[in-house]
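Okay, got some structures for you below.
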Structure I
Amino acid sequence: MGGSGIMVAHVQKYIDLWSLRGRVVVIAEKPKAAGKIAAAILPSYRRIIMHGVPVYVYKGNGLEVIIASSVGHIYNLTTSKTGYPVFTYEWAPLYLVEKKSSYTKKYYLALSEVCKGVDYYVNACDYDIEGSVIGYLIIKFLGDLRRAFRAKFSSLTPIELRESFRKLTGLDQEMVEAGLARHELDWLWGINISRALMTAVGAVTGRRVVLSAGRVQTPTLAHVAAQLKERNLHIPYPLFTLSIVVEKNNVRVTATRLKGTIDSKNEAMRIASYIRERKHVRVEEYSEEKISVPPPYPFNLGDLQEEAYRIYGFSPYKTQEIAERLYLEALISYPRTNSQKLPPTLNYRGVLAQIAENPAYRSLVNQLLSETGGYLKPREGPKEDPAHPAIYPTGVRPPSNLPSEMLKIYDLIVRRFLAVFSKPFEIVKQKVVFSTGLPGELFASEGQYLVKKGWLAYYPFYAPAEKRLPHFTRGEAVVLVDVVLKKTTVKPPQRPSKMSILRWMESVEIGTESTRARIIETLFERGYLKSTPRGVDITDLGLGVIEVIEEFFPELTKVDLTRMFEKDLEDIKLGKTTRSMVVEKAKQTLLNLLKSFEARKEVVGRELALRLGVVKPVEKCLLCNRQVYAKNLCRYHYEAYNRLLEGYNEWRRREEVSYNDFLKAVAKSKATGKWVAEVASFILKGGDLGSG
């Protein structure tokens, strides 16, 4: 080696890139990041093309710096073993493992070439678990881990990049170990369970059917399936709402019953009839309260995904992809973060000054500086991330040709950043309660109006709807204009969305900020879930797979097992346990599951083949292509039939109707579950369910 021979294990806390001598390879995660790093840290450089990949080279003062790029992961786990259980695996170049990843070959070849015979290596991939693993594997297989450093940065701005290369550290080994363990667990889980299921189907049918299961994917699918099953089995029982209309100062006010809906038509009519006989109602209570609503927290990835979904309808994965592109353009800080705290070292005034150079935000920045008197203290949330702060705009001005979708996400981030320094908005909440003379029958109306705009001036996406009530006085009589009785129904469980699935994953602590959106997309790519004009739905394939796994391997569908391993992975990162211990525990867990599976393999294969339509059912459901379960119906339509039988008595209690009219109402209602409506319609058409 031509360098000074520094061994990374013996360096102080930080080492400056420019104090090294010899040849140094800097590994970036993406080509665009490599270009940003070169432009920021190298005083001059040559851009050369190796195997079709740009590489940046600087020589001077006894130092040669070569900046080369990966393209995300270029290694993957693989095995030469067939069957299951399989616990023998190795890392191999991704292009050799997956045909669809052939594009990674040129990056692998370029890195192989530049890593030969150099003195030092710097992992300058994104500072998170995945970036740590990507750089680690490249250096392990193509370089020398004993001479490797880590560059840590949260944005691709020149200032932060230069600072990070003046403060290189040793490799973040605990993050690497946690990342490697996550890959190993996911691979072990996926290959063993998937092969077991496919082998079971193949043994029964002689056909190869591609199926997949995953450590995080399967409990997520089970959650969605449970939601949609209940929705498809929903009976929209009648409910009755009562409201009154009063008038004061030529303003009409609608007030709703404080006790809420009524589940009996006769009772609702009795109350409505009593109130209609009155000409006035009396004000029982009137209040006005000024509410101060503090600014929002800075964005973490989940909050950004939720807002982009709410405002623009972007899926979580789409928002994540756009945010990563904005990061690579150096327009925002690193987006895969859980933090709601801004970095204390960030020059807020400097960032705002740069943002103000953009005419779109100049007046807002000036307004904020005037409002705060230049004292910039952000409102921050409780969530933290050891690797990265909350998402913030760097101040770099977007190019004029930035695509509109990227501009929308960038605008959200800029406006949120401005808002966190602002003052609360103030709103007056009004409430009036009317008594009708019938004991316990109170009706209320609420109004609100804005009195101080505060942070809404910068982040207008929460602007509250204003409805101002007249001023009332307790005890006054108010003219009763009308009593409105409406029939409604019990609403079905809400249809899941990609965003609600992600928030559920967060709430039960499975997956990570980086992986959740990708896992959700995988469920769609596998054909287990589908998008419809009405929203997310589950396919027969998804239902069949989860039904069999729930019946024969219930542990795989519950979050407890997945969450236990998530904690183990976190403990690796914290140095509380080791990768080998966690992986060994996973292997033992899988062995126990597969042992149980083997005893029921033929039954599982037959059930899966039937559920997936690989073999024709011996008896087909009268309403679909599934296997008959009872009364000539599949298990889903049979459950719907039972719910109809049980539901009629409850419906009749609420609203006296014949069984036939009940079926007509159920079949007609848009709120009725799909399977329930199909059974009701079949019976109405004279369908015979037989005695099975």
Structure II
Amino acid sequence: MPGPMRGKGIKAKLTKENLKTLPKLLKYLFHYYGFQMCIVIFCIILSAIAGASNGIFLKQIIDDVINPGVKNGFDSIRLPLQRIMIMMVIVYSIGILAGLTYTQIMATVGQGFLNHLRRDMFSKMESLPIKYFDRNPHGDIMSRYTNDVDAVRQFVTQTFLQVINTMVTILYLIFMMLFFSVWLALISFIGVFFILFIIKNIGSKSAKYFMQQQISTGIVEGYIEEMMNGQKVIKVFNHEPETKEKFVELNDQLFTDAKKANYYANILMPILNNFGNLIYIIIAAVGFVLSYFSAYNLSINGWITGNVFITVGIVTSFLGMSKQFSQSISQVSQQISMVAMAMAGASRIFTLLDEEEETDNGYVGLVRCKIAEDGTITETEERTGHWAWKHPHKADGTVTYHELKGDIVLENVDFGYYPEKIVLHGVDVYARPGQKIAFVGATGAGKTTITNLINRFYDIADGKIRYDGININKIKKGDLRKSLGIVLQDTNLFTGTVMENIRYGRLEATDEEVYQAAKIANAYDFITRLPDGFQTMLTHDGSNLSQGQRQLLSIARAAVADTPVMILDEATSSIDTRTEALVQSGMDALMHGRTVFVIAHRLSTVRNSDCIMVLDHGKIIERGTHESLLEEKGTYYQLYTGAFELE
């Protein structure tokens, strides 16, 4: 949330994590494109060396062509000049081909890598537990797919290549400067020392604020997403001024972080460029003096050729190399900011990828079966309308089958969304096959929490939950949820046709089964009146339908799933009284022969329940039929009759 995420601890943590993110990102990249990246790096090295060879050719032209030509006549320069020109053509051609090769490869590798990254992120997101989405703003999660992925894209396709090119260029120039003159090289190295000092003090500040800019961007997008979802509530309560004020506060923080990041990044380059020009002037002056007085030159070239004096060719070529050297160092500083932004984004992406997945240690599966007259259960691939729990026993290697009936028992269950805060205390529920169990009580009493435990969106802290006599911890989560049909208070429809949305409950359902499910939910009539009937396209969570119609489609989706256990969480809360009466008759048909858990504020919908449980602060305080609870004249009686005592 905006408040907690602004803490100083986030900065420290990000800085520490960023130190580990670069090798992790490169390992991820090389995992998918190791061979291609080796070719790319080799081509970058060739291209960088070719681009930094100007000084060598310039020195050869001056010392091996022009100076001898002045002494011996210009006819003597033709052959040496031809050799140098041919060598230049070969070297620069190799550099051009290498550059063309690696840019073409990276066009595929860069986009392919992002494709893998998004796939892995989405796959990871689908494997995360519900609690992750409860605790992280959806807009911030979306920011990882957009801003953070885009920052990584720029790093992989541009910055990473530039960094390698620059580093190879720097190393090559260091060698060549020492090769030609140690004295002039020392001047460049001393100048670079001051450049690095400037980078450390200014560049680090830029990097820090670029990291914080990524965090602020995620916070702003999370807030915008939250406000868009709550737009009707904002307008109903005339909360626009406060909403704008909060947005301005968050947006101003983003502005401040972005301004500081770009401020330090923008002033860095002019300072470094001017400092590079100063080094250039100093080398030119010192080189002129040394060459004029034929000073002794300490160099690798002198050891090889025996020429121990500084020449005009050495000074001239050195000027170009020192300029390129200081520019390369300056480019590193510019790239640091981009690397920092990419690492901040990559850190947030890997935080998502490293999240603990929803664990599933279940080994009991759900299979289709045939049941003989003597009760023998046989596994089959055919649709028989019967399901069984396939229970392998590791001890003796045998497999037993238990018919899926819908017998659910909760024994002394404790649960808390956080370990230190328990919200359910000693809950006991006994739901026999075909029974309708209702949960009623004030908001926050724990009604929905109980159903979330049955489908294992969350795991209990203590106690037992048994499904047909099997501890649900032993049942595979996918198979457990396949046996449960759920209608939530908040409907979720997906982009697609009405038929596709209903069929979401069971993808292999036939058209006729979809029609029948719509009739059970009493949604068939309104669907046929839509412009394209069952082929009407729904977008934006079904915004072209009323809230009641969207809920009817959600009920039809549960009907087509045809599960032995149904969970109805305020399933008729968004339906008017007349429609509710129609739906209720369909719901009765839907619930026939099934174990049903009903959560309702409208107590008229639970009157025919086999057992009604009244919850208060996570405890079941009353249980019984509608008639028996009214006779007790306790909490349920007060809820039903509205006879609350005035305090």
Structure III
Amino acid sequence: MDLSAASKESYIKLKDEINFHNYRYHVLDAPVISDSEFDQLLVQIRAIENDHPDWVLPDSPTQRAGSVVSERFSKIRHAMPVLSLSNAFSAADVQDWLNRIEKLDERVRYADFVLEPKIDGLTVVLTYQNGVLTTGATRGDGLIGEDITANVRTIKSIPLSIPVGKSSLTIPETLVVRGEVFIHNSDFDKINQELAKRGEKTWLNPRNTAAGSLRQLNPEVTAGRPLTIFNYQILYSSQPDLTGTQWETLEYLKELGFRVSPDSIYCESSEEMLTALDSWQEIRDRLDYAIDGVVIKINDLQVAASLGFVGKDPRGAIALKFPAREVTTKLENIGVNVGRTGMLAPFAMLEPVEIGGVVVKQATLHNFEYIDEKDIRIGDTVMVKRAGDVIPNVIGPVADLRDGSQLPYIHPETCPSCGQPVEKLEGEVAVYCVNSACPAQLIRNVEYFASRGAMDIVGMGIKIVEQIIAAGLIKDVSDIYLLKKEDLLLLEGFGDKKADNLLAAIEASKSQPLDRFLSALGIHGIGSVMASVLTERYRSLDELAAADAAELQTIDGVGPTGAQAVTEWFSRESNQQVLVKFKEIGVWPVNEAQSAGLNPTDQALTGMTIVVTGTLTHFSRDEIKSVIKAHGGKAVDSVSAKTTFVLAGENPGSKREKALSLGIPVQSEDEFLKLIGQ
């Protein structure tokens, strides 16, 4: 909205829009826009009212602290107004606030401050008579709240009487305490997991869950939710001047038995306070509860009170709101990416929206079951979250804004890249394309095949792979071994030496053992450890391909999912064609120890379980594992009572110490070489 050209009609429209969103948030506990978007609407209406004070209407949202009171509950008039705070959106705004209040009272210049987390929950007002909880109420419109006493009593962190335990403190005849009810993020996740298991609709965010739980007509529902509270203000006391500072107030409440946030910070000066603000983004990320800002309070309550009010906002405190992490926008479509392992990953194609200073056009949808569970439809208005540098994700739809044009999403039955049918492995939520020649997988497949942990083709990094594939020289991983020098010389950056070196590295990789070759194929769930386990049983890929799932599951460490992944991969005609090409090219390693008929009992390390730690002189980590296996042993990553000995190189770390503590032998590299006869 162009504020400079705002008409009275547009002001009234904006006022009505904000009141509607207030109603959705405070009464229905079902907001249809994010907190940050609501804050921006308030900024707009305040700016208009500053320019046109004669336009201000009695029902303007700036003229009250809270929202309308629900008719579902009886009403309670608060002993004192329950006020909201004005907002700052940057450190510069906080500095402007300081400058303004210093002009009103010079004591502010020497004031100390308290920083408290601005909890994203539901405000409650607790009244105690002679130390006994008599009423619990919502903030309501700041003057009158809803009577939710029966629900409040179910929250175990709210004391039914004070003090809790022994205390020498004097308890006022009447004490009114303000707090914020919320749900820990970890508890919220557990609730959603349980709802998803039962096939029920999951909650969008902890705040709505807490508010909806606290404002139930049936207290038994409230009792079943993991609600908790942080208290932070004495609204009224029949014994005046209980505390002189905000920090003393928090300590007093804590001693009475009230739960107080452990994350509040005391600052001796405004300089220290401004510096401390920088740390709150990091604090926000580590907390197990949602906050949308930090509240800055002058510690001296008398100084704070002397500053008075701006409208209905006290001048002695301000809320610094964090950059938005949640916004609403339109879901224009749903796309699908295909990863290296063939996993299909759906993503949201969004109407561009700014979140925390970054314009977001796409967001993750996790998996197809997530789309079904949240009932996310194309055309929905959706809530999108972005925390720090984490990839944005769609939290869920705002179903109340649907107009009938939204379309349910239909799961893909074929890969969007190669058109092959997709597979869903038992016990997994992911859907896979198991065609190894799938174009979408090809670059990552080739890069992985050539990587050090697989076939170790030196010089074939991601940039070279992209060049080769872009030139059409490779259609599947076996084509690596058909590359010709004259083709490489056509690529940018390739000369004779570079081409010769790459071809030599490709040729050298043909000597890699069977387990490395199997791992390099990129079969879902078959990494280096599982490849080693399988090639101990099967001497070639021909034998492995002939095994069925039941046979594979008889191998220690191979479960139903891994067995299914292997059999599915080998059953694909496209994968069979790639294997035929490998065999024709001559890249077909066989487990020589088995093929030569060697008796494993003749090998020096037969039956031994060995842990390698530290840096070795003669072997890389992959080489030493191959040597151990070739001599009949088993290389594992962690020390246990089953470990035969630990092979320790330089800087061995904690594994060596653990072995010694368990009485397990530790051998040097020289001792190991003697053991295997080298």
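No value in this document is a laboratory result; all are computed from the given coordinates. None of the values given here were measured: they were computed from a predicted structure. Cβ atoms are built from the backbone, for glycine too; each structure is taken alone.
For structures I, II, III, which has the highest computed value of distance in nm of label points 7 Å out along Cα→Cβ at positions 303 and 543? Intermediate results must be reported in sequence, preceding the final value.
Details: I: 4.0; II: 7.3; III: 8.2.
The structure with the largest value is III.
When FRET efficiency 1/(1 + (r/R0)^6) of positions 423 and 631 (r between Cβ atoms, R0 = 30 Å, to 0.05) is calculated for each of the structures I, II, III, which structure yields the highest value?
II
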Which structure, out of I, II, III, was semi-axes √(5λ) of the Cα gyration tensor in Å, for residues 551-606 alone calculated from, if the result is 27, 21, 7?
-> III
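If Rg/Rh (Cα atoms, Kirkwood Rh) is computed to be 1.17, which of I, II, III is the source? Show your work: numbers first, answer last.
Values: I: 1.05; II: 1.17; III: 1.09.
The structure behind it is II.
Looking at structures I, II, III, which one was helix-only ellipticity at 222 nm (-39500 (n - 2.57) for each DSSP H run of 4 or more, over all residues; to 500) calculated from, given that it came out as -10000? Kindly include the intermediate steps, with their values, before the conclusion.
Details: I: -13500; II: -19000; III: -10000.
Matching structure: III.
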